[in-house]
Structure P
Amino acid sequence: MTSGLSRVETVFHDAWPGLVASLARRFGDLDVAEEAAGEAVASAVERWPLDYGPDVLPPNPAGWLATTAQRKAIDRLRREAKRDAKHQEALMIAAPPASPGETGPVEDDTLRLMFVCAHPALAPEARVALTLRMVGGLTTAEIARAFLVSEAAMSQRLTRAKRKVRDARIPIRVPMREELPERLDGVLAVLYLVFNEGYLAGGGEDPIRADLTGEAIRLVRLLHSLMRGQPDEGEVAGLLALMLLTESRRASRLSDDGELIMLDEQDRNGWDGELIAEGRSLVRERLAAVEHGGARPGRYQIQAAISAVHSSAPEFRATDWDQIVQLYDQLLAIDPNPVVALNRAVAVSEVDGPAVGLALVEALPLDGYQPWHATRAELLRRLGRPAEAREEYDAAIAATGNAAQQRHLMRRRGSLIPARRTRGTVTS
């Protein structure tokens with residue numbers, strides 16, 4: 001948890017995933033779980049300052065929230081005119097312990113709820129959005145930014161997803177081991193987006209949210225252990241490697257005055273060597289598996305390989321950009337979307353020059369997407385076109401709610417000098 005959050009906010013962020021997950025497991029209803037958890041948090045906001053003092057916690061804050069949330073859920077169910085057998089059981093003061101058959105192969109409450117929300121009856125984008133809300137605790141606005149849609153559109157999507165779970169009577173139960181593979185893609189996508197929101201928050205006071213990156217890594221570790229030896233293990237290992245290699249740079253990504261530091265300016269001595277070693281070891285394991293007839297690498301394994309190339313360079317100028325372009329070619333072949341093409345264009349600009357990179361960037365349908373404007377700004381800067389670069393910096397600044405990123409872009413814009421060529425990158 002970053003230092004910008006109060007102690008009370010820290011408790012709320014840390015407790016939310018497990019709180020919602022345990023409520024969903026006990027009461028079998030996503031709406032009940034989310035509403036009860038939200039009401040418990042609201043009660044804490046009201047009661048804790050009065051009972052304990054400003055920013056002071058009760059002796060067991062997580063237990064306080066859990067007890068209050070269960071009472072809220074029971075109160076709601078008692079107010080309903082009709083209750084099914086599952087809700088009647090949930091009204092017991094003490095929930096009965098789960099039997100091995102109820103637990104299944106997934107023992108972590110939060111990870112279990114992820115697989116529940118990744119039910120194949122839901123559309124892929126609905127699975128991801130629902131889990132980000134229910135498990136990740138992201139706001140509707142944060143999820144909307146991740147999907148590049150409006151907040152209103154995302155709110156409707158979340159409502160439809162929960163209605164689908166209810167109307168289709170999708171059981172809130174633990175998937176069995178044979179059901180895990182068909183839900184794996186949705187779970188991996190959720191974990192990836194949760195990590196990305198922590199790595200570079202879309203808004204709020206904290207530009208980097210270590211609570212989200214840490215929770216995503218914890219859950220991927222659990223998932224990696226769960227899937228070890230399974231045919232789909234590769235992408236789980238790839239995502240874990242990608243997160244570890246990316247997280248290794250966190251301490252070097254913010255300056256003392258809160259500005260985002262991009263990859264070419266980072267102090268690599270501040271990178272976490274243990275995380276790098278673990279991530280690169282996973283990448284090597286996956287490469288060896290492929291060489292011995294394993295499945296071809298998927299998107300997360302390829303992205304991990306790209307990150308491993310960055311981590312192996314002692315300085316930015318020594319980066320093997322040719323290899324990175326080749327890896328992006330592989331990624332684009334299996335995941336042909338404009339964001340991947342944008343990242344490839346950045347790598348191409350380091351190999352073939354900014355003019356070639358800019359031509360690739362301008363062909364992409366990403367107008368309004370912050371990284372697209374930031375990339376254009378840097379390439380125009382390198383081409384000695386400061387007036388156009390300034391316009392792109394303005395557009396990139398307007399498109400981000402991350403204060404650290406805004407500071408970086410404003411500094412770059414302010415340093416534009418006509419007829420002077422400077423070199424930059426948009427990778428962090």
Structure Q
Amino acid sequence: MGTVHANASKSAMQRACAAALVAKGTTFIHNPGRSNDDKAALDIISNLGAEVTITENHTICVSSKGVNPVSPAIHCGESGLSIRMFTPIAALAGVPVKITGEGSLASRPMDFFDEVLPLLGVEISSNQGHLPMVVKGPLYPAEIKVDGSLSSQFLTGLLMAYAAADAQNVSLQVTDLKSKPYIDLTLQLMQEFGLPVPENRNYESFYFPSKSAKEPENNVRHYTVEGDWSGAAFLLVAGAIAGGEVHVNGIFHNSRQADKKIVDALLSAGAHIHVGDDFVSIRRSNLVGFNFDATDCPDLFPPLVALAAMCKGPTTIHGLKRLKHKESDRGETLKEEFDKLNIEVMLDGDIMTVMGTGRIKVMNHKLNSHHDHRIAMAVGVAALCADFEVEIRNADAVNKSYPEFWQHLSILGANVGDL
């Protein structure tokens with residue numbers, strides 16, 4: 001196979017854009033992401049008042065005086081993180097801001113904004129809980145309770161908005177929080193950007209004390225975006241199932257990213273894997289079915305299904321309910337596409353069961369990404385083991401998060417045709 005350097009984490013990149021906006025001063029973002037979601041985040045902070053420039057070495061410079069919209073609207077593309085994180089931040093402004101999106105984002109429920117933001121003094125109107133929305137602040141931090149069962153991304157936006165609004169002696173109460181590692185990432189990044197960091201009280205409340213030491217404004221900071229475990233997961237699965245040895249650089253063992261748990265899944269399946277401080281190498285081995293809880297890392301479902309397909313015996317993956325409102329209904333789309341590869345996928349409540357056969361026998365060589373980047377990558381990796389040439393429709397969906405994916409898969413030895 002071969003060696004690749006992991007693409008930049010869009011989870012870290014988009015949070016860095018938000019933090020650079022609200023922390024004020026000048027931020028240099030090194031190793032920036034280039035996905036469509038990353039571009040959407042940069043466009044959003046530009047419209048909310050930040051000055052964004054790109055240096056000769058591709059470093060991004062963000063100069064900000066806080067949230068001061070220069071446009072009446074922000075467009076989130078198809079980014080679920082952007083819509084959930086930047087809506088509370090846009091609500092810091094004392095002027096109306098229209099929030100729009102496209103693709104699957106237009107159909108995702110946003111009614112939690114209608115319920116929560118008015119409690120913070122924010123005026124909001126939406127399309128019956130869907131886009132487009134209009135928010136008008138300013139947002140005032142208050143003691144409220146939010147439901148964390150759908151997504152942690154809204155909480156990320158609230159935490160940053162509270163910090164920017166100088167919240168003092170106030171708590172955000174949270175019930176049934178999912179994806180806790182992503183909140184760890186948010187808190188770590190807030191600290192690096194000099195924002196007031198709340199006390200994390202067992203993920204049930206986040207308390208901003210009465211005296212928050214803020215970093216002086218107009219300061220200069222540097223932030224390097226780490227490699228993306230979400231994207232690297234597909235490459236590691238490719239190494240585990242397709243032969244040869246795959247070496248992925250730029251992913252850190254001490255990362256707060258939830259999707260580094262792919263290593264646990266690979267070990268459970270019996271993969272030959274070596275984890276270094278900033279790399280992972282893996283090679284093919286005899287794989288067996290495994291049991292894995294992906295509740296806190298639902299983006300791992302697609303690579304896990306590709307892995308499970310090549311394991312002998314059943315694999316059970318918990319957390320299925322987290323997949324309903326992604327770029328597609330991922331449980332259903334994974335079932336539909338892997339059925340074409342003669343792999344049975346069963347959905348039952350919160351559990352997905354994959355009946356692995358240890359081989360991919362193509363029943364229908366025309367697969368479809370359903371315009372979902374992670375579905376495109378999952379079937380692309382599985383197709384490496386197919387006994388017939390496979391066509392993947394709408395394969396350019398990977399541009400949402402990992403535009404280099406097909407190039408990287410080619411470096412690892414895959415025969416990738418034109419998109």
Structure R
Amino acid sequence: MKILYVVPFVPWAVKVRSFNLIPRLARRHEITLVCVSDEEPSTEQTAWLSKYCKKAVYIRHTKLEGMLQCAAALPTRTPLRIAYCKSNKARGEVRQVCEELRPDVVYVERWRALQFVPEVRSAPVVCDPTDSMTLFNRRLMKGGAPWERILGWVEHSKFMGYEGNLARGVSVCVFCSRVDMECVKEQAPEVQYELVPNGVDCEKLFFKEESEEVPGMVVFTGSFKYGPNRHAARYFLQEIFPRVRKDVPEAKFVAVGNGAVKALAEYRGRAGFEAVDFVPDLRPYLAKAEVAIAPLTVGAGVSNKLSEGFAVGTAVVSTSLACGDLPVTSGQELLIADGAAEFAKQVVRLLRDAGLRRQLALRARMLVEQQYDWEIVSKKMEMVMQRVVGKEADETSQRAIATA
């Protein structure tokens with residue numbers, strides 16, 4: 001297949017879905033990429049894209065442009081997340097690529113990139129919003145900081161109905177969790193939906209030896225450019241970690257991810273805490289930790305940090321929200337805890353019980369190997385694309401016969 005791949009960012013390691021799908025799809029298919037971002041691709045990113053894409057087109061869209069467009073959209077029904085990314089230049093570029101390439105399928109990651117794709121087109125469109133923005137903002141209204149609750153209310157009211165209309169405009173919608181999919185399905189039940197979860201690279205994140213662990217180490221991984229991760233880390237530092245340190249004084253908490261140092265600057269110097277910015281390989285940090293945490297209280301979808309911890313063999317404590325619809329049971333693959341006191345209790349429990357950590361880790365590793373390795377997940381996405389291309393071809397053929 002000739003795939004036109006459209007994203008509102010430069011694909012890189014912090015963009016887990018595209019970073020893992022593109023190389024695997026490129027083994028059998030031709031990929032032309034159009035990416036829109038306020039940051040130009042680095043030399044390393046450009047080399048990576050050239051390796052897997054026949055052509056990669058970058059369109060710059062500045063933060064100032066985005067903010068001005070958000071201000072203009074406030075009194076309208078257009079969600080701010082959509083308005084921020086509006087780009088006539090990107091829309092024109094995608095139209096030109098469609099005309100020149102004549103792709104078999106257009107794959108769009110995130111709702112906000114869908115506006116770059118012309119309404120009149122010859123190829124089917126697979127839109128992969130990944131998460132439901134209606135659900136995301138509904139949760140933000142309830143669990144965010146005061147200013148986030150206001151933003152969540154504004155965006156939730158705008159995305160209600162709007163998200164369903166976006167879904168109606170494409171051939172198939174792909175979500176990473178059933179909870180998110182069902183939220184949009186309520187708005188547009190007639191649309192075709194597919195479930196393709198996020199995955200984990202089980203070869204890269206190989207199972208650790210117990211000797212790799214550092215006693216008392218707790219880790220949180222993720223991009224700190226993502227609001228729910230910042231919220232979760234601050235929540236852990238303010239409400240949970242002091243409780244853990246009271247019972248386990250030697251406990252150490254390490255937050256690792258893009259933007260971690262800046263996002264958590266106010267906690268610099270706090271006893272037992274360390275922030276580490278983007279690292280190309282998370283495994284050493286996950287392997288050293290006795291416990292990996294996912295204390296998310298806002299957000300949507302399924303947290304990638306669960307599957308990464310599972311793959312490496314680090315026992316996980318998670319909120320029920322972060323689990324999404326993963327087929328996990330507390331006490332089997334991980335421990336689930338909601339509320340600061342209960343979360344701290346379960347972290348302390350694992351720090352003190354190496355046998356339980358190992359039992360959970362073995363079952364969790366088996367789960368990701370069997371269902372969530374990127375090799376498995378990428379084939380599911382490939383099948384979604386092939387089915388929609390086949391369906392489109394059949395419908396075109398039937399129309400031709402009917403008009404003959």
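Observations on the structure shown:
- Identity of the structure behind -21000 (criterion: helix-only ellipticity at 222 nm (-39500 (n - 2.57) for each DSSP H run of 4 or more, over all residues; to 500), calculated), options P, Q, R: P
- Which entry (P, Q, R) yields the derived value 16.2 for mean count of other Cβ atoms within 10 Å over residues 111-118: Q
- Structures compared: P, Q, R; top value of distance in nm of label points 7 Å out along Cα→Cβ at positions 31 and 375, i.e. the largest, recorded for P.
Laboratory data are not the source of any read-out in this text; all were calculated from the coordinates shown. None of the values given here were measured: they were computed from a predicted structure. Cβ atoms are built from the backbone, for glycine too; each structure is taken alone.
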